[in-house]
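Right after this note come the structures.
Bear in mind that the values in this text are calculations on the coordinates, not laboratory data. Just so it is clear, the model here is predicted, and its values are computed rather than measured. Cβ atoms are built from the backbone, for glycine too; each structure is taken alone.
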Structure 1
Amino acid sequence: MSSVDTRSPSGTGISSPRLASRLAWPAVVVVAACALFAAFFVQSSRATYVTSDGSSIAIQAWEMLHGNLLLHGWAVADVSFYTIDLPEFMLIEAIRGFGPFVVHAGAALTYTLLVLLAGWLAKGRATGAEGITRALIGAGIMLAPELGGPSGVLLLAPDHVATGVPLLITWIVIDRGSRHRVTPVVVGLLLAWTAVGDLLADVIGALPLAAVCWLRLIQARVARRPLRDSWYELSLLAAAVCAVAVAWGVTHLIAAEGGWTGAPLHTSLAGPGTLGHNAALTGHGILQLYGAGFGVQPGVLAGVFAAAHLIGLGLAAWGLCLALRRYLSADLVVQVLVAAIAVNLAAYLFSHEAQDITNTREIAAVLPFGAALAGRMLGKHLLQPRRAVAAAVVLAGYAGMLAFDAVQPPVQAASGDLASWLVAHDLTRGLAGYWQAASVTLYSANRVQVRPIADDPAGLTGETWWEGKKSWYAAGNQADFVISIGSAARWRDQTLIRQMASLAGRPSAIYQVGDYTVAVWRENLMTKLH
């Protein structure tokens, strides 16, 4: 009997069905990534409007794209996002240009990467049905953004959410490159790169890794294993410590070369009297991150959606409990994920960072870390037929909820309406408070340039200490209007306009534009700043 040669024409010995099988999963991932990006982009642009935080990052990225790579002359916030959100925004601006699209696309791209990376880390080294189940658990839990406040945290960059992307990549490198000599070097570089853009990476990245490696070294010592058998843990510990030092050095070197400088980071321990408030805020924040925040949006359907997302939070809690029970015998990645979640929550709970629900951004990493941990710990548990069917129904429901949220009416972007009005009235150079300046500039696609000012005891000054640039206020630059929030009829009650009137006289014209007052003068207001 003659045999059939199933080898490919190239002689590689790979059959067509086998090649198709190898290509199938990458194709599925690409299609899923495109669908997720589209859904998150629509939800971001409909459920949120761009504030001056995101707008400032877009302006900085635009400058970097046009040659100012070190952001010379810039004073950024206490978190620079220099190596995290800024490169992403530069890429989008290179393709699409400057405008609010950049922030929405950046948020969607970031969250799509988080979903895919959480699924990849959840899968780990498992194969077959278990590997698929673990990946779907990790990615499925991440389909969590609700309309309203939670979308403002998860789908409105930059707010520490993107920091989870390089950290998940770091944990994947540890997982896939276990005990390879190059792995600690790559891990150290990734941690340093992330920490340059966000010091939170030291707290939820370098610190948990170092602590876990130290614990494993103690275990090896107790078991009387030779020190050379623990070279990998020693190397990762050294990589974590060195990453902190390298990030500090790079940040100061950039400043020494005239590049951006960051505002001081002010944080302190919470007093005993605030712990109850912090605990409640932490619990509320976790519910919102996992899409289970009740009362965020009115209506019965919103409550049903929140209740459904309690399942995802429950799976994450179940996975965390299992990991804690088996912690000392768990693999390195599981131990790091547990430590990172614990450190992040503790740092938030016992500090003054827990001020209101918007500060939930400080614990945003708890969502992807918890989702990945759930996938790693619960894959086998959900392989049972009945549980698998239930999990599939829940996953389909989450996807349906995401699609439903994406087609809701968009929120009104007041800064966008104001920007359009200014362009129509040929008012292109002005001043405003921080929360109006950069956002109006972005929504106008740079056709209107509004610079932030602030009131201090000496009078009005350019805001050059927080997301600002000194050259904006240099001699020769122009500004002939001031934007403030409030009624035009009561412009004297608005600090910025009243202060400018005391320096430049009564405005020549005053307009009401939505919730804003626009006061116009016939002289250069830049000369009135000190």
Structure 2
Amino acid sequence: MRPPLRTGAVLLVALAALAGSPPASASDSLDRARATGRLGAAGYALERARTLFALDEVRARWGNVARPDPHDATLVLRDLRATLPLLRGRDRAAARRLLARPTDAAADPFGNGYAPTAVPRRSCDDDLCVHWVETTRDAPPLDDLDASGIPDWVETTGQTFAEVWANVVDGLGYARPLPDTASFGNGGDGRLDVYLVDIGRQGYFGYCTTDDPGDWESTRVSAYCVIDDDFANPVLEVLLPLTGLQVTAAHEFFHAVQFGYDWLEDLWFMEGTAVWMEDEVYDDANDLLRYLARGPLGRPEVPLDAGRSGFEYGAWLFWRYASERFGRGIVRAAWGRAGQGDYSLRAIRRALAVRGTDLTAVFAGFGAANRAPASHYREGRLYARATAERSIRLSAAHPATGWVDVRVAHLATATVALRGGLLARQTPVTVHVAAGRGRRSAAVTLLVVRPEGKVTRTRVALDEEGRGRATVPLGGAVRRVDVVLTNAGARFRCWRGTDLSCQGVSLDDNRLFRVRASL
């Protein structure tokens, strides 16, 4: 996610903004220290990274500090590495220890490295190496039923990552992760390194980070990955260890791929596409369904590009919608644009333009699809319907709604659901809408929903003033009409230290929609 100019000064501003972004967890004493100036950008990134492996120590210094989300480690460590040039002295040394590989035991005292007494081993194929130890709590299951000299679980891990590699690089056409040849302690060569460590006891599935020593202004870096050694710890809430391994391998490997395009990209883009990739490689796992409630289905009022409260993981649904309509290559096209310097939202807009459409049309379709997922997604029967902002019942006694005002954040939707359960027969209902000026980023869609699940969709044409109307049936066999209001605003003032696209401030928030319906 490069600044428009590639000078050191401009990049320092961007990195400071990156570290200043609110974390996925709720506001805590570290956030307050950052907001009041007690912690600078890089110091904040360092303390947040310390919470991953030494939470009690951070709490002893700072008080009420939130426990990290189990899925946050990759990007928390990304932010630390990105701000490393801003740290000095003991802080820089501490950051390097946090970023050290498990095999750097002496330099890695935070509990995520191998004990000095454990002897690391590795098993490699042409593309990657799996590292493990045979003693201490970091040892994976050591059963070796095929008498190969390599534990079966280590072989399964290598085969799983090889399967992911084949799907992502060879099948979907993404670039290979960059070689880490120049990294100190690079695992022996430039191949991707995967370390098995008992991080499940701390609640983590896995993470990828970088110790790339190259030009710190580069937006393309190598990576190494750390994953749990057996996925058997109950804290991970994994039904089958193999399923945990598979979805973690797909997710974290794609982070390693992303690092080779632009490792400073926006949270929603990095995490949303990584979760999307889990299901593309392992379609039957469906682990990603756990994120739907805190994404656009459970919280349609939250901007799609929000990188907080775990919403960035639920953003995978947008990439599922886009890929089911334009093919899976749409995600690769967006990452290709990111690798050329576009930030996330600009990248997807340009990828859609090549396909003859625009973000407003696609995002309006996405918002409408989320109100009737079974009719719009291949696996939509597994998804709950997006929540409605308002629900209004029309009847002979109450034939009109009056004007209903709804404000919609950028890249968000709101639904006014019209119900006609008391109408004995089908009756026309006319819906008037007013979306204000700037209609290019506004859309209104009517969904006529029948009990058997059939859905008819109508896009309301808006004039230059943002006004429009349409007439659809309600009552009888039509139990509900959804008025889906879409704000696809994508204008930003960038580099303001937020968790949104380009770390910016939206110029299109809180668009006022007015809706009136009458029989």
| field | Parent structure of the calculated result 211, given that volume of the Cα convex hull per residue in Å³ is the read-out and 1, 2 the choices | value | 1
| request: Could you tell me which structure in 1, 2 was used to calculate mean count of other Cβ atoms within 10 Å over residues 479-486 as 25.1? | output: 2
| request: Supply the structure label, taken from 1, 2, corresponding to relative contact order in percent (Cα under 8 Å, 6 or more apart) with the calculated value 12. | output: 2
| 1, 2: which one has helix-only ellipticity at 222 nm (-39500 (n - 2.57) for each DSSP H run of 4 or more, over all residues; to 500), as calculated, at -18500? | 1
| note | Calculated from one of 1, 2, volume of the Cα convex hull per residue in Å³, for residues 263-430 alone reads 136, and the structure in question is 2
